[in-house]
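Okay, got some structures for you below.
Just so it is clear, none of the values below were taken in a lab; they were calculated from the coordinates. Here the structure is a predicted model, which means the values were calculated and not measured.
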Structure 1
């Protein structure tokens, strides 16, 4: 576990690995095409990745959705690296980045199976959200930072 580093992507190679891991963990299992892992906020967002050596094994993103509000998105860890604390480290790093920007509230749409993890990290469900691809229920969660 000590070999995993959480950092921002810096180079074109970093971003290629970052987006590949984002697609592989969050879109490929649902047969979505490459490109579906991106949206129109990529250039203004804060991107974080978990790296082992040169391999990107986890990803997370944050963008501001209001003057003191941030939305976290695209949290994913490769299956064989799960249950090692990587997601929690990514989440805590996003929270630090949010605090640097004077964010007071962080929120996101959590996939239903991930809700207990986020609750353990101090987040609370505040509303229902959408159902992705017709089969993945999401819940809106938040935390005061």
Structure 2
């Protein structure tokens, strides 16, 4: 077990228990350790959760930075799943929208990935944000 894995477990537990600040701190520590170990997938995973927690806390700029790094890591990783990338794209789009920036291309890509992965909730959210039905439905 890598030394960042227990931090991810503890972060998940803290979030479930309703302690988002503690969860964010633990995910940040996990991200630091994953980065130091050169573990791209766990780093991207931790960054995705940091982005979501920052977004929920109203910290859109921090959410965007973390989400965009996660997107880059997932794009560069042959082991990343399309669903991982879709989830990171979604967070990047939400952060951009919170900052008043366009996110149409991100929603299109995330929606297509959710459609391919048969994740109905993701497809519906992308369609709602885009105001259109995605092809293939």
Structure 3
């Protein structure tokens, strides 16, 4: 009986840790000198600024102007999943996706690099080690929709 109690406590602690990690906004979000945070060692993230080929996605061209680009971004993400725009600055946008089944949160960061004419993309799952390719798949869908607008 004593061991069952210990196991229950451990399982509850792990569950609470995962819930907290899923709800808490990560500290690494944001731009520093036009750069996103480095990629984690886990395979649950992709970025157009990654040096790791397995996590690298292509930056996309900006549209005619920032306003048009942001409209295309919002129209694109609206077709992907439930989302919330957390930050919308002139050169940076932070969007949180919520997965359908488990309600996990994934952070999408976009950098509107007007100097280079590029839309940089970074997406990472908040919890877990592997996302089973979800962030890469979401990027691929986003890129197709964005290019069509």
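Worth a mention:
- Looking across 1, 2, 3, the calculation of helix-only ellipticity at 222 nm (-39500 (n - 2.57) for each DSSP H run of 4 or more, over all residues; to 500) that yields -7500 traces back to 1.
- Answer label among 1, 2, 3 for the case where relative contact order in percent (Cα under 8 Å, 6 or more apart), calculated from the coordinates, equals 19: 1
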